[in-house]
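What follows is a set of structures for review.
All of the numbers you see were taken from the coordinates with simple rules; none came from a lab. Just so you know, these numbers come straight off a predicted model, no measurement behind them. Cβ atoms are built from the backbone, for glycine too; each structure is taken alone.
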Structure P
Amino acid sequence: MLQLYFAPNTCALATHVALEEAGADYATVRVDFRSNEQRGPAYLAINPKGRVPSLVTDRGILTETPAMLAFVAQTFPAAGLAPLDDAFAFAQLQAFNSYLCSTLHVAHAHGRRGYRWADDEAAFAAMQRFVPKSVGACFELIEQHMLARPWVMGETYTVCDPYLFAVAQWLEGDGVDLERIPRVIDHRRRMLERPAVQRAFAAERAPIS
């Protein structure tokens, strides 16, 4: 059985939704960021990066959301979550997911984890002030050039869609002007209509027992 390590309000939601969409047999483990569990020895033994998500498989542990999404799509081809028979289209899918991972997510992190790049309060404040502009620019690029309709890749729903949905949860907190990205907002709304998204979304926000 697959095992997904996650924390609420992180990009782990993308893989969580993809597993639901695929009908996978999986379990979830919540990592408590409030107690800094991601930096504890037990979790670092799973993912030395100290971040979520992590996906435990029967062949080893995967990290990085684009890799996990590709794995889910390829492991459950009947779910149709990626154009597996079209090398160019699959590369386009990977390009979109890589942009979210390497550019948009990094811009978002500057507002909350400035200690990764600097060590003084003035620098942290400067990075935080810039987040609405930098993250907003990322979403405007997606809005204008990367988001086809009705889904990211066009007519077919793919693993790009839960990834975009996951990072779009951060829009308000990052101070992005939502009026400038109506297609992204419409995509987020339509994603919430999907039963798999509702299940994953609810599970991640369930209170800790």
Structure Q
Amino acid sequence: MFTGVVEEMGALRRITAGTQSAVVEVSAQTVLEGTRVGDSILTDGVCLTVTGLGGSAFTADAMAETVRRTTLADLRPGSPINLERALAVGDRLGGHMVSGHVDGQGEVRDIVRDDTALVVTVAVPAEVARLTVAQGSLAVAGVSLTVVAVRGDLVRVSLIPHTASVTTLGRLRRGDRVNLEADLIGRYVAAFLERAAADPSGAHGGLSWEDLRGAGFE
């Protein structure tokens, strides 16, 4: 589990493609501190398991499904990458709960300056749009962002200068693709509501107003 607060920007050293999967080697410094083989690192929004360490870099395997669903295949040697180590018990939760399981890819449609902020408009897949709400959270390339507005399949997020300077988001251009992860809590709420709607009898655990009142919610 991660928070979407980037610890450093690493850089892709090399990516070795197999038939469908790939081995990724990333140059880094901060996220290597205390890291062991088997630990998880959020890599541009993708949770990868460290398989090797050495030479100021870590390696990780990206399976076929990961390559298909994410922007890892777009990376080239030297590409900057947002990196974050897994959350430790007792750490501050500065962003929001991020699992590193990418829901889909978005495409940057517009970038405009609003005083000191950068407002970025991203076209998102339907499965992400339905789980995204204004003032909610969305992980973009592994960065926890607050949603400014949602209009159909277009989501607007705002970057403060600090976020733009310490992550890859400050380098975005129109047409760039980014990994997206919808809010984890929103995903579960939507799943529960859909199950309840599909079974009005409540036989499969759906909540009713009577259940809520009985639990003390008025």
Structure R
Amino acid sequence: MLETAFYPVMLNLKNEKCVIVGGGIVALRKCMALLECEASITVISPKFLSEFDRFVEERILFIRDVFRTYYIEDSFLVIAATEEKETNREISQYCKKNKILVNVADELEYCSFIAPAFFRRGDLTISVSTGGKAPALAKKIKENIEKSYPAEYAQYVNTMGLLRASIMKKGYSQEERMQILASLTNMTYNELLEYCKSDST
């Protein structure tokens, strides 16, 4: 029996207000991940690592201050990554009470969501989670899997998407569609391109 069964989900954070409380290395990593998702990011901390300077041209609001609840009142998602456990727990309690998604660095019991180790190949995202119990192991497994999916998979996924859209428009039964799509996954990228040409004729 799992102690906590987290539901795997992909969130669309584009233009959503996401707040990171903290200015250290963990906050920096979270900031980089949220930037990829085009979130509207606010980072709050009395001081920041110098590495944050690289983001001065990005759409990020930096607030040099200690945590205050009004900074996160209308947030969609909050990440608590300060060095003060009591502050992190206060953030968690406020967020849970106000139905705001919250992640607390290194304190699983105060999280309403956790972030898995992941990598991207275009629209292909592969993630690994240990339920927050062994992040280093999740990272190791992710790195092992990553070697099997080179950069070319971004193009592969795009081509698969085009083929699927074409197949869905045709008069195949559901069973036939499933069989065709399953067979496509066994093709190399060049074979997919050839199938595309034949499918369009």
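Tell me which structure, out of P, Q, R, gives 3.4 once distance in nm of label points 7 Å out along Cα→Cβ at positions 74 and 186 is calculated. Answer for the origin of the read-out: P.
Structures P, Q, R were shown, and relative contact order in percent (Cα under 8 Å, 6 or more apart) at 21 was computed from Q. Assuming 21, 12, 7 is semi-axes √(5λ) of the Cα gyration tensor in Å, for residues 130-177 alone as calculated from a single structure, say which of P, Q, R it is. For semi-axes √(5λ) of the Cα gyration tensor in Å, for residues 130-177 alone, the value 21, 12, 7 is produced by structure P. Using the calculated result 2.2 for distance in nm of label points 7 Å out along Cα→Cβ at positions 138 and 170, pick out the matching structure from P, Q, R. Answer by label: Q.
Using Kirkwood radius over Cα pairs in Å as the calculated read-out, with 18.5 as its value, let me know the right label among P, Q, R. Structure Q accounts for this read-out.
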